[in-house]
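Each reported figure results from applying straightforward, stated rules to the coordinates on display, with no laboratory input. Here the structure is a predicted model, which means the values were calculated and not measured. Cβ atoms are built from the backbone, for glycine too; each structure is taken alone.
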Structure 1
Amino acid sequence: MKAVVLLTFLLLFALPQATALTATMGDSTPSVEVGETSSMTITISTDLPSDVNITIEGIYYHLYFHSNTTRAEMDIGSLDRVRDDTLHFINVNGSLNVAIRLDATMWTPRGEHDDRRTMNITVTDGVETHELNATLRVYHDWETDVNGLKFFLALFPLISIFVGIAFLKRDGMSMSVIGWLIAAVLAAGFFHTPGDVIAGATVIGILKAFGISIAVLFTMLMIFIMKEVGALDTISDVIKRIVRTKEEQALFIGIGFGSFLTSLGVTTPAMFPPLLLAMGFSPFAAVMISVLGYNATTSFALLSIPVTIPAEIGGIDAELLAWKISLFLPVLSVMLSFAMLYLLGGKKSVKKGFVPAILTGLAVALSCLLFVWSALHPLVIGGVSIYVPLRIVGVLAGLVAMATIYIYHRVKFGKPKRSRKRKKIDKRVAFIAFFPWIVLTILAAITSVNEVQLWLEDLLGNAEVISVFADQKVDLNILSQIYTWILVATIASIPVLKPTKKQLNTAFTLWLQRGWKPFVAFSMYFAIAYIMFFSGLEVVSGALVPSEHYVQYNMNLILGTSLAVAFGTGFVYVAGSLGVFGAFVGGSETASNVMFLGVQRSATDQTGTDFMTAYGAHAAAGGIASAITPAKITNAVVLIGEDKALEAKVMRSNTLFVILSTIAIGIMTALFISLNL
C-alpha cells in the first residue's frame, strides 16, 4: 500500500499539470463620459493551450467582437438594455489582454447624467471558472452656461408678480394668471420647452395645489358658517379672558394657535382674519398676524409633510433634516414675534410685549428642537423606543407656546377679577363655538397615524390616480387629505351649531363670492412652479425626459447655478434665498423643498458646501417666505372682503422681515457649517 501511494505521488510530479486559469481586470471601476470613449481591460492566462470564453452581462446597447483579435467594442447609449454576450478565444496559451472599447459617442447628452452599472463578467475554459465584478460609470460633467440674461428671465415671472402686487397694487389672483402667462411664454420662447410639456406642467400644478387650494375653500366655508352663528364672537371672548393685551393676543393666536392649526393642516390665512376682526384688530393687523403666524412652524405643517416628502424623494434622513431646520428656529421665531408686534403697534407694542415675544418665540423653537432631538436619540426603556414623532412636533410646539403665554399672563396679572359688566361664559355655548375645531383636531390626529393614513391612501386604489400626460400621473389621495376632513368637520358641526336657513344661505353665498379667487391664485402659482420645474424637458417615447437643452435652459437650475457661480464658497450665505424664491412662486414650503432639492444638491456640490445644512436653510427660509406668498395674502384679504390695496400694504410691510430673516439665515448657515452642527 505504501508503495502505491509513493508511486502516485511521484507520477503527479512527473506528469504535466492540468490547466490553471487566472483572470483579472485592469480597473474594476471603468468609466466613460457621455459622447466620448474609454476602455477596460481583462487579462487572462493559462498554463496549457485551451479555449476560453468571456461572458459579459450588464446594461448596454451592443457588444461587437472583432474576430481573430483581442479587441471588442461595447456601444452605450439611450437604447441600453440588459444584455449578455460571450467572447470566444481559441487556443489561448499563456497570457492574453482583452481590450474592450467603451463607446458612448452616439449618446446625445440629455441633462445631468451619472449612472453606475454593475457588469458581471464570467471567464471559463470549461474546467475552471472565474467571476469578475465591475462597476461601469457612465457620466457627463455639465458646465451650465450662466449669464445675466438667463438669470433675469428665469426670475422674471417672480419679479413680475411681486412688483404687480406690492407696487402696482394689482390683486394676487390676477397677478397669478399674469405670472403664469409670462412663465409659459418664456418657457416656450426662450427656455426650449414644448407646448405639451407646458400644458402638462400647468395641469399637474393645479392638481398638486389641491392639498392647499381645496383646503382653503372648505376652511372658508367653515369660517363663514361659524361667523354667521356667532361662534367667532364667543371664541373671541374666550381668548380675551385668557390673555388681555393686544400684544399677547396676537402672539397667542398668531404663533401659538397658528402653529397648532398649521401643523394639523389648516391654512390659518383662511381661518384667522374674521376671528381677529371680531376681537377688535384692524383689517391690516388681522391679515398680517394670520400670514406671519403661519411661519413659526411651517416646516412641520400638514403633519410635517414639508419635511417628510422631500426626505423621501431625495433619500434624506427626515429626522436629520428636521433637526437642521430646527437649529434656525430660536433666532427666527423670536424675530417673527418681534416683527408681529412692531407691525401691530410700532415701538410701543414691542416695548409692551417684549417679554411675551421672547417667551413665545423660544417656546416654539426650543420645544421643536427638543422634540426632534428625541426622534434622533430615542429613549429606550424595556426595548421600547420613546420619542416624539415628526408628525406631531408642530402640534405640540403650538400647545407649548399657548401654554407659555397663558402662564406668563397669569403670573403677571393674576387670576382675572370678576366684573358685573362682563357676563360669565356659558361653558356649553363655548363648547358649541369651538366644536368645529375640536372635531377637526380629532379627525386630523386620527388620520395622522401612519397606519390609518396608509389605509386611507390605498382605499380608493387607482380610482383617484389621474394620468396627466406622457408618464406623469398624480395620485390625489383624497381620503388622506386634510381638506376632506375639514369638509367632514364642517358638515358634522352643522347639527351642533344649528344655523338657520338664512344664516346658511348667507354663508354659502359669501363663500361662492369670495372662495374662487384664492382657489385660482393657489392653482396658478403651483402651475408656475411646475412650468419652471419642467422647463427644458421633452416627451420621448411616452416618457418625460431631459432634452439636450435641459441643463442649459432649466429655469430652476439656472437660478441655483447662477447663485453658485456668482458666490462660490460664499453660497452658504445665499442658500436660503432659493427657499424664498421657491415658496414665493410655489405658494408653499413643500413645493419649494421638492422642486429645489436637485438645485441645492447641484449648487452645494459645485461650491463644496455641506448639503444638509444648506438644505435646512432652504427649508427654513421657505417657511419664512409664507409672510409674502401672494396666494396666502390674497386668501386672507379676500376672506374679510378687503380690496387689493391691503394686499400691497401687507406684502410691502412683511418684505423687510423676510429680507432680514433671510440674511440671518445666511449668517447662521455659515456658522452651523463651521461648527459642524
Structure 2
Amino acid sequence: MGKNVTEKIISDHLVSGQMEPGEEIGLKIDQTLTQDATGTMVMLELEAMGIERVKTEASAQYVDHNLIQVDYKNPDDHLFLQSAARRFGFYYSQPGNGVSHPVHMQSLAKPGKTLLGSDSHTCANGCMGMLAMGAGGMDVAMAIAGEPFYVTMPQVWGIRLTGKLPDWISAKDVILELLRRHDVKGAVGKVIEYYGPGLDHLSAMDRHVIANMGAELGATGTVFPSDKEIKRYLTAQGREEDWIELIADKDATYDIEEEINLSELEPLIAKPSSPGNVVPVTEVAGTPIYQSYIGSSANPGYRDFAIAAEIVANKTIAPNVSLDINPSSRRMLVQLVDASYIERFLSAGARLHQAGCNGCIGMGQAPASGRNSLRTTPRNFPGRSGTREDSVYLCSPETAAASALTGVITDPRTIDMKVPKIKEPNQPKGDQLLETPLPIEDAKQVTLEKGPNIASIPHMEVLPQHLEVPIFLKMGDNISTDEILAGGARVLPYRSNLPEISKFTFEIVDPTYYERTKGKPHAIVGGFNYGQGSSREHAALAPRFLGLQVALVKDFARIHWQNLVNFGILPITFVDEADYERLEQGDVLKINDVKDKITSSKEFYVEIKGKDTPILVRHAMSERQLDVMIAGGLINWVKANQRTKT
C-alpha cells in the first residue's frame, strides 16, 4: 500500500515506536525554530544542560514578538538571544527582520524535513512539504541537543481540494471553512494533509495561510505536498537546490477523508472570541468596527497585502477606523514599497508598523475598549489583543480592507470594483539579514550577555509520594494559554524572569490567583480543551512556580499537556465527565501513593477530602513521561541522566 506525504516523512524520521495512531513515537528533528517570547527560556535551558553546539541541521532564533522598547528589558533580551545564537550555533534574525514563520519559509524551510518550533504556529511551514510542529520550549531544547521529539502518532486526515477559489475569496476562507465545520478541537490528535486538483490554484503562500491556522483546529501539524508550485517558490527565493518532489503515492490512503470544493466557498469570519466561532460575513455585515488589521503570520504573503492595497487605492478609510498594516518581513516591506503598495495604504489613511508579530500577540495595536477589531491574525482568544475585554473578529485581507473603507463589516463581493489581478515579483528584493552560525571555535569564545531581567530557572521538587492539594481554581471549557498567562506588552518583557512573570498567572480568569497561591501546593480543575492556543511553556512553568501540582480537566490541548509533564505538573482527566460537576473550588484532592498509582495503571481514584465517593481519573503518560513526572520535570530528568552517564 502506498504512503501519503505525512507517512513518508514520519517513516524517514522514526527513531522509536510504531506508526500506529495513539502510540508514542520518537522523531528525529532536522530543524528548530525559536522566537524571543519563548527562546530566552530555551537558551537558559541549553546553558543549564551544558550544550556546546546545536545538533540539528539548522536551528534559527527569531526576534519578532517583543519588539517594543519602552525600557531596557526587551533590548537586553535581544542582546542575550544574539549572544546565545552565536554561542550555540543558531541562525539569528534580528528585531524588525520579520515574523519567524514566513522568514523561515523564505530562508530555511526544506521539503521532506522535520521542523520543531517553540511557537504553536510553526505548523505554517507544513506548506513546504515539511512535518512542522509546535512544542514547548523544553521539547525544542531537547531536539536542539539532538534528542528525539516524542509525540503521539497522529491520524492522518486527508482533505481533498477541488475547484478554484471564486473572486473575492482567498486562502483564509479555506481554513475558516474547516474551523466552521469542526471548531477548535476538530483536529486534535491528527495531522491534516491537503491534496487534490484544487492545489493547482493555491500558491505556496496561500498554503502557508491554511497551514498556519491548523493550530487553531488543534492539529499536530498540517502537511502539503512539495510539488511544482513549491519548486517555483524556492526558485524565486534563490533556493531551487533545496527542492525535492514529495507527493502522496497514487494508492495512498488516509485515516479520515474529507473534501472541500473551493468553488463553493464564500467570505467567512470568526466572531469573538474563538477561531471556531465562524459564520458567513453576510451574517454580521453592517457591524461597526474601530480597527482593521492586515498582516501577521496568518496572512503574511505579498498577495495578502497587495490585494488590500488595491482595494483602498485612491480612496479614504472611514472616519474613526484605524487601518493597521503589519508587514510580515523586512523583505516583504521592501517589495511592497517597490510596488507602491505602501504609498497606497498611507494615502488612504493607514498606519504602518514594523515587521513583526506586534498586535497579533498583544504587543501594540490594542483596540479601544468596547469596540470591534477586524483582524487577519490567527487567534481571537479573550484578552489576546492587549485589551482585556476585547471584541476581535478574524477574516481575510479582502474583508478587512473592504470594511476599513465602509467602517462596518463588509462582504468584499459588494464593493464597486473588479477583482485586482496581483502578480508576485519573480525575485525577492531586500536582504533577510539572517545572521549565519559562527564556526564552532569562534562560537566557543562568545560570552552570554545577561541583563538584570534574566533570572535562572529555580529548582523543581520531585513528585511527592502523597498529594493533598486544595482546588484553587475551577474553570470551564477552552481555557487558552493566553488566559493562563497573557501575552502583550505588560507581560512578555518578563519572559526570562519567572518570579516576575508568574504574577500575571490566570489574571484574566481570576485576578486573585497569584495572591492566593504564592508557592502553596494546589490543584486546578478545567473543562474541555484546556490549554489551547500558544505553545508558551510559561503557561505551565509559572503555575508550577506558584505551587500547581495537579491539573484535573475533561481533556487537554496537546502542546500544553506536554508542557505540564515537562514541568512536573500531574495532568489527569475525568473518566466520567459528570464528576466535573461534583468538584468545587476549595475542595481538597487526596492521592496517596501517587507514584505507585500512576505507574501501575492508567486509571486510579482521587479522594475528595470530607466526601465519601472518590473520583476515577486517568492519565495518558508514556513510560518515558512517567519517569519525567516522577523526577519533577524534564530538567531534573536530564540532570539525573547526565549524572548516570558520568
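The value 0.00 for FRET efficiency 1/(1 + (r/R0)^6) of positions 41 and 497 (r between Cβ atoms, R0 = 25 Å, to 0.05) was derived from one model only; which of 1, 2 is it? If you can, show how the numbers build up before the last one.
Working: 1: 0.00; 2: 1.00.
The structure behind it is 1.
Could you figure out which one of 1, 2 the value 0.50 for FRET efficiency 1/(1 + (r/R0)^6) of positions 209 and 601 (r between Cβ atoms, R0 = 25 Å, to 0.05) was computed from? Computing FRET efficiency 1/(1 + (r/R0)^6) of positions 209 and 601 (r between Cβ atoms, R0 = 25 Å, to 0.05) on every structure in 1, 2 gives 0.50 only for 1. Looking across 1, 2, the calculation of helix-only ellipticity at 222 nm (-39500 (n - 2.57) for each DSSP H run of 4 or more, over all residues; to 500) that yields -19500 traces back to 1. Going by percent of Cα pairs over 34 Å apart, which of structures 1, 2 comes out largest? The maximum falls on structure 1. When relative contact order in percent (Cα under 8 Å, 6 or more apart) is computed across structures 1, 2, the figure 18 traces back to 1.
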